[in-house]
1. Output the label of whichever structure in I, II has the greatest value of FRET efficiency 1/(1 + (r/R0)^6) of positions 11 and 67 (r between Cβ atoms, R0 = 30 Å, to 0.05).
2. A value of 1.10 was derived for Rg/Rh (Cα atoms, Kirkwood Rh); which structure in I, II was it taken from?
3. When helix-only ellipticity at 222 nm (-39500 (n - 2.57) for each DSSP H run of 4 or more, over all residues; to 500) is computed for each of I, II, which one produces -26500?
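Every number in this text was worked out from the coordinates using simple rules, so none of it is lab data. For clarity, every value in this text was computed on a predicted model and none was experimentally measured. Cβ atoms are built from the backbone, for glycine too; each structure is taken alone.
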Structure I
Amino acid sequence: MARNYRTAPLEARTRAMLEYCVELTLRPWECSAADVQRLRDYGYDDGDILDIVQIVGFFNYINRVADGLGCDPEPFMTAWVR
């Protein structure tokens, strides 16, 4: 799953959440109330959705800070790539 969640055997609910995370990361201006409703349709409540958005937002923020400062990733962060 860490290499490619799209080919991993995941439940539709989890896949929908991950698709939303990708959209929020790569195309946040395209996120809409319809996307939030889709998550609700998969059983996520508003608290879950808030958690998802905050986690994605923080992850993206901290990566941009690290990239902007020229920080190298910790070894444990890239070990799975090898």
Structure II
Amino acid sequence: MWEYIEERARKCAEYIVQTGCTVRACSAYFSISKSTVHKDVSERLKYIDAELFERVRAVLDLNLSERHIRGGIATQKKYLSQKE
């Protein structure tokens, strides 16, 4: 694998672990596509750094389990703001 891809995957993974952010937030922070971030941290990182992969997987699994709650909160805010 190319060196810059490994470096990008590590940086994204470390950012996700430190901040607990979503793939979408990480992609916005690094100005790369969501698809690239997702492929880096869920597929490529496994072969680069297995320990870091496990830590990122834990954060991504937590974000996945909370996704439906975030959507409900966003909808609630939308309708509350329209009411005013």
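1. Top value of FRET efficiency 1/(1 + (r/R0)^6) of positions 11 and 67 (r between Cβ atoms, R0 = 30 Å, to 0.05), among I, II, belongs to structure II.
2. Numbers: I: 1.01; II: 1.10.
Of the options listed, only II reproduces it.
3. Values: I: -19500; II: -26500.
Only one of I, II returns -26500 for helix-only ellipticity at 222 nm (-39500 (n - 2.57) for each DSSP H run of 4 or more, over all residues; to 500), namely II.
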